[in-house]
Structure 1
Amino acid sequence: MSTTPRIAIAGAGLGGLVCARVLQQHGVPVTVFERDTDAHSRSQGGTLDIHEDTGQAALHTAGLFDQFLALSRPEGQEWRLYDRHATLIRHDQAGDDDLSRPEIDRGQLRVLLLDSLAPGTVRWGHSVRTVSPLPNGTARLHHHDRAGEDFDLVIGADGAWSRVRPALSDAQPFYAGVTLVEAHFDDVDGRHPNIAHLVGRGTMSAKAGRRSLVLQRNSKGHVRAYINFRGPRDWHAGLDLADTQAVRARLLAQYQGWHESLLDIVRDNDGGFINRPVFILPVPHSWQRVPGITLLGDAAHLMPPVGVGANLALLDGAELARAVIAHSGIDEALDAYESVMLPRAADHAKTAQQMLTTLMPDSDSDDAAFPDSLWPADTLPDSRPAHTS
């Protein structure tokens, strides 16, 4: 660019961080504003399968692929599919040289990206309230309890409940009709041998009609479970979600008739349950060009968790940074970025919704047909009230 732009990124998630990394590689300063007080203030979610043509491509652009590969688990590409009687229907294992979708804990990948940035890039404890365009083509970022700051470009990488999105679009996430209830197992090989057997080295799914049970192996002997079903968002009406035994009883009633070994996923977990209704944005989601403001990742194209969200966020971040570097002005850069990102996101979101319908149909048929993706291999949209991540 002819002059050095002032760039702000709202949200220190994967997409925002890879964008910041690529910008800094090319000498473009950037500030990331993050609501969390530090890098470890909350859990970052489960394991991710990083795809060769999207997430891995972004990490190559960021110069971090070798470091990612050293942390990843190629063996985690293993996948097992069962019916509700615990009959193994399908078992996929990656070859020794298959690096098409190696797994990595989301937290590990985030730390890798954070460590690649210049000190002080992320302003922790800085939540974004709103962003507004200014007449001169720049944008003003308003903090909670802080004065506004003006930037040539504000990038909304702040997830499902983005505070930047309203500057571009009136769209709001809506409930997709499916809920995922998360549970956890620690020291699975020593303390939960049945769970270890079911999950193997990667992911397992057991499916029947509108319900499924999923296990995902993370690093260090940790396994995350997802109890998934189609139904009303208020399925827990009358329950205290903090009452683990009451929630367990309600869930077990939903899975009555399933094999005892599969029911261990619901009754033997360590700790409580986390309710995660699935939210999505309308498809297609787009906006009229607004100078100085854009979105990436879930802020731009929140879709069902079928293994593409984090990958697209990484690719968005890398491509947006490259567009800024390659063009003489912010408007030209955003035109180049959005003209590719928006149609790509619409295509992926349409496919993701079709997959969700296949995975969680309206009927209770025991049909075991299953797409090839390792669902839900992506992280889950945040189900909390509107905030900036």
Structure 2
Amino acid sequence: MRIEILSSLSQVKASAWNALVLDNNPFLRHEFLVAQEHNGCVGEQFGWLPHHIAVYENEILVAAQPLYLKNNSYGEFVFDQMWAQAYHHYKLRYFPKLVTSIPYTPATGQRLLVQKGRETELYPLLLSTTLQLAEELKASTFHCLFPPQDQQAWMSTQGLLTRHDCQFHWMNLGYQNFEEFLNNLQPKKRKNIRQERRKVQEAGIQLRCLNGHTASAQDWEHFALFYNRTFEEKWGVPTLNEGFFKQVAETLPDQVVLVLADKGEDCIAGSLMFSSDTRLYGRHWGCTEYIDSLHFEACYYQGIEHCIKHGLKVFEPGAQGEHKVPRGFIPTRTQSSHWVAHDGMRQAIARHTLQEQRAVAEYMSEVWEHVPYKPEIVNEYFAQYLPTQTHTPTLKL
């Protein structure tokens, strides 16, 4: 086998890379990752330096791994600032570190890409290559963020530490329409959602649900403005740009879901989502004028309707946000895996991760007391998501 470390994904054929991607996950596709590189969304400026792994056998790509050398923790959504502070306190160097993730995208998906049926053989090869590279680059740690359950479980058997967190996902129970979804909710929650949707209609807002084929260049210019405005208002850094949005729309047109809101002749807001074969992922939102409940309509209710219409099983609207719970999203555990080179720090961080896991379990127990579904729906459809550890709820939503 031949192993290459790639400074750009353009060094590998798109068809070869995409052949290893499951569920047609948009964020793992060659087109998405290359669009970030080509439009300056990753690189020196933002601290995401590509070091992707490609494994060839007889000139056929049989395994791959998106991998970045990081000199900061920006855009990861698994927060390790406390770890960096601890390293600094003990006069140890935390950066650089290696990260396997999709930049600025807290969505669960493959992290170790291998030919089907060869996981036992190729997972260890990818991990050993990563850790060897970490040693060569003097990286303090390696972080695999938002892997699927099976890959995370395997990495835990290899001595990597596990962190837990909580997101809020919507599950499609085979609904035929939005009203059928509402009928599974408690009356008060159902009434609140109807009121929110009515407010948007009464404000004279017209919504357009577009894809890469139907969205125009002007539509993407509007959305890039909304995206930048959101980051400017929240004192963040707008890492994506108009060129990226347009390139992804052109190269992944069927997986782009762009919702734009018009008020009269003016486009005032928009949300951007992406779909795989089975899941919808909410990513970005912005507006130039505040309209009561428009954020919920464009980011959540339009997404739910899209899932129902296209038979998608799960809607992941992004990280954090307890306000999603009354609107039909349930607490869902996410995980990450971490390798720590320094023996002493590894032991301290291992203790911290166990405490963190307990805290996340307690938090999810609290949130489950506030899900909007009827009790019989929770018992029949969501029992597998219920945490085993419970206590007296204190969270108010």
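Quick notes on this structure:
- Comparison across structures 1, 2 (criterion: mean count of other Cβ atoms within 10 Å over residues 315-322) gives the highest value for 1.
- Here the criterion is FRET efficiency 1/(1 + (r/R0)^6) of positions 91 and 227 (r between Cβ atoms, R0 = 30 Å, to 0.05), and among 1, 2 the highest value is seen for 1.
- Distance in nm of label points 7 Å out along Cα→Cβ at positions 75 and 171 derived as 3.3 - corresponding label from 1, 2: 2
- Which of 1, 2 yields 25 [relative contact order in percent (Cα under 8 Å, 6 or more apart), calculated]: 1
- Among 1, 2, structure where helix-only ellipticity at 222 nm (-39500 (n - 2.57) for each DSSP H run of 4 or more, over all residues; to 500) as derived comes to -9000: 1
- Of the structures 1, 2, the one that 20.1 was derived from, the read-out being mean projected area of the Cα convex hull in nm²: 2
- Of the structures 1, 2, the one that 14.2 was derived from, the read-out being mean count of other Cβ atoms within 10 Å over residues 195-202: 2
- Source structure (of 1, 2) for distance in nm of label points 7 Å out along Cα→Cβ at positions 203 and 259, computed value 2.0: 1
- Between structures 1, 2, the greatest calculated value of mean count of other Cβ atoms within 10 Å over residues 267-274 is seen in 2.
FYI, it's all coordinate maths here, none of it is from the lab. The structure displayed is predicted, hence computed values, not measured ones. Cβ atoms are built from the backbone, for glycine too; each structure is taken alone.
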